[in-house]
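Structures given as structure tokens follow.
Read-outs: derived from the displayed coordinates by stated rules, not from any lab. Not measured: the values here are computed from a predicted model. Cβ atoms are built from the backbone, for glycine too; each structure is taken alone.
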Structure I
Amino acid sequence: MKSYFRYLLILFCSLVIKPCLAQTSKDVYPDYLQPDHAVNAITMVMVHDVVSPPVAARYYAYCTLGAYIIVSANNKKVPPLQSFVKSYKAAGFLDTVHYSYDYRIAAYYSMLETAKLMLPSGFMLKDDEDAFVQLLQKTRVPQKTIDNSIKVGVLAANDIVGFSKTDHYNKLSALKRYTPLKEEGKWYPTPPGYFEAVEPNWKTIRTMVIDSSNQFKPKPLIPFSKDTASKFYKGVKEVYDASKHLTPEQINIALFWDCNPFAITTSGHMAIGYKKISPGGHWMHITGLVTQQAHLSFDNSVVAIALVGTTLMDAFISCWEEKYDSNRIRPETYIDRYMDVKWQPVLQTPPFPEYTSGHAVISNAAADVLTYLLGDNFAYNDNTEIPFGSGQRAFKSFKEAAAEASMSRFYGGIHYMESITNGNNQGIAVGNNIISKIKKAGILPIEHN
């Protein structure tokens, strides 16, 4: 799986690329410099490592920031990173660069190099770096230009890795381990894996653009109850009843947006694990494919990818703060205990509390930022899940995709409608806040075909 995008990229480039990298236009560049190719290579390593959704979003954010800094330094229309990521203090590493380099090569390389330094199996990206250099050489880029550009890419990667070390991630392992509460109404590990809680202290991670993890608290929960006349019971029964009458299309929607990094299928005493893309990875891929569809310049593509990456990171921090604050029981646990012991959801229940829906929060935040950058009614075909066993789906807008992603969790039987509705609002609040700050910084909607 890891090599899917890499070999697709090399095959494509070997067939269509002419020896003409020495282009001066910022709007015309070879296909192998498409920023999303680097993101796809990074995604494959994260799939290999089974990186959890919030951690994956953090990696996407940092791995794209070095590229953003390099583009900003070479395009005065792109505001500096510190104009909207207040915690970033410009180190001025480019001030010491007095040699000629191709900033696009440097920006692309910085993404791979940052991921190589940060990901558990980042060493695997050395192959992608080497393949990239070989493509540059085959297209007659002067070796001195390649060497100088790589130097700049490495400088940017080292700067961002240093920045990442100040966000408290390295302190998580020292924090108190999470112990599930056995009291009624609280989250408890679910079958078949009964995995321990994913990142219960994620709210301690420093945010990128929003002010704090609890800045956008959702509406208070409907109180837990076993009373069949209560609002909570009715919300659970809504999930249960819907699961009995799902249409083929609703099941397809649930499976398309599953995005479970590690799902388990059991057969007798045997358990088989399947690795998939994360929810953030899905939206990063959407961003990459629409930047190509819109024929964005290299600079604008990097801006879009970096902004979506930082949005995803902040959205996950906001969502995870609420998840472990409210610590709400999942539908599967409630239904098995109080309604139907044999019931199973369409999707495997993720190992963390229910409220609010992560897909609802991060999808709406990412969709709002993409809508700001590329406009409403941006139609596209989402082929993200093809390598993971699903087909593609067509959407008329990013917001339509976000709405479907949110509802997929209800169809999948892993979220109550309350969590989806309030998660949508939470994600929109995160997205709107980020839009207001990047707009104030001077990042404008991107003109495109």
Structure II
Amino acid sequence: MIKPSTRSLDETARVTCPAVLIAAPASGQGKTTVAAALARLHTRQGRTVRVFKCGPDFLDPHWLTLASDAPVHQMDLWMTGESDCRARLAAAALEADLIIVEGVMGLFDGEPSAADLAQRFGLPVLAVIDASAMAGTFGALAFGLQHYQPHLPWAGVLANRVASERHAGMLKDSVREPEQWLGALMRNPAMSLPERHLGLTVASEVSDALERLDAAADVLATTPLGRMSLSDLKRWNVAFEVGDDVGTTLADVKPLAGRTVAIARDAAFCFIYAANLDCLQALGAQLVFFSPLADSALPACDAVWLPGGYPELHADRLAANTSMRDSLAAHVARHKPVWAECGGMMVLFDALVTVDGQSHVQWGLLPGTVTMQKRLAALGPQQLAMADGVLRGHTFHYSTCATPLTGSFRTARPDSEPATDAGEAVYHVGSIRASYFHAWFASRPAATAALFDATVNLEAMPAGGLND
């Protein structure tokens, strides 16, 4: 929600704040490290920094949250919607000294892309380019990124993984407009964050995570970008329209009022949008958290949410926690709802086969076996059409599922019909609803409430209603 602010608004209810979208020509260029380093650098100087992540990403926000000491929300013109993005940016501008939006993949990748977001809200783009294998071409690439899409707001370019000061000079000389040169980051272990098969390792699992961010911030502080003062940052001032608060599309009624939703949250189940927690609370739910790895039973609750994560990395510990399994089984036997997403669904099956071929007995609440693959099994935006409306979200998983169950209905790609687009199955067994689909709850709060209400029979939306 938009917080009270001492900033004055102009006559058109706009507020200005320095803002930058950090992008790259491709994944793996270092944009997350630069975004986190920039946020950390200004945060530790006592400035208020608000950071957003472009696209449906669970992992980068863990690092960005640690760097900025504030929640990080996703922005996507399709999944979260333009009005949600606008409201969150305005809310941030009312309280922040600097807004940072980290892009996704390459600047123009995806529909909509990070560039589309920059165009829609006037966010200047800062391009991070891995310059380790180029010299003069660096300038051509920077020029192409700036001018490929007409009138794209532009902040400048930062060279990453540079070999030497001489190399940095060659790169700088290749940039057509000298004022757009924001510096060079030398090859340095401090400018990399640990990774694994789904992306970055979750910051909370890295014992020296904050020290890594401080080291990256120290390196960035030696560049023109890192030396920018608050006055310098005003060259990136963006005017944001202040209108309705985030969440005003929620119904005035609170369908989950008086109900407690227990949410799994630990190293095995950590793929949780902060905005999804906000949405559940706005629907009236009281939230409690538990660890399937460490706790012996569910907390007192009316419904359970098992989000995605890394059950494959903790399969033995999950299998050994039979008391938690029995507690969840008793919850289901009382016909209390469970919504299980991706990793949260995987642990419910009979067995999980890890990438090394080892089979691990799981909780057996759904029949079948989940098998990890070395390559992605599915990736992309998805939507789930229900009687209460269309939930938007995405899918991203390395496992496949062999089960005798038939999905009650399926998700679909944007602008597709379920009959012609076999997306992710949604299994409905007793009070369990489970799928590889990750939902953005605020995209259709009424449908979200139905997931957590066992008295509601989930039904597919009538044909023709998918793109409402």
For this session: Consider the structures I, II: one of them gives 0.85 for FRET efficiency 1/(1 + (r/R0)^6) of positions 167 and 351 (r between Cβ atoms, R0 = 30 Å, to 0.05) as calculated from the coordinates. Say which.
Result: I
Exercise. Hey, Rg and Dmax of the Cα atoms in Å derived from one of I, II reads 22.9, 70; which structure?
Worked result: II
Seminar exercise, completed: Computing helix-only ellipticity at 222 nm (-39500 (n - 2.57) for each DSSP H run of 4 or more, over all residues; to 500) for each of I, II, the value -7000 comes from structure II
Exercise. One of I, II was used to compute relative contact order in percent (Cα under 8 Å, 6 or more apart), and the answer was 21. Which one was it?
Worked result: I
Problem set entry | Parent structure of the calculated result 3.5, given that distance in nm of label points 7 Å out along Cα→Cβ at positions 127 and 343 is the read-out and I, II the choices | II
Seminar exercise, completed: Computing mean count of other Cβ atoms within 10 Å over residues 47-54 for each of I, II, the value 20.8 comes from structure I
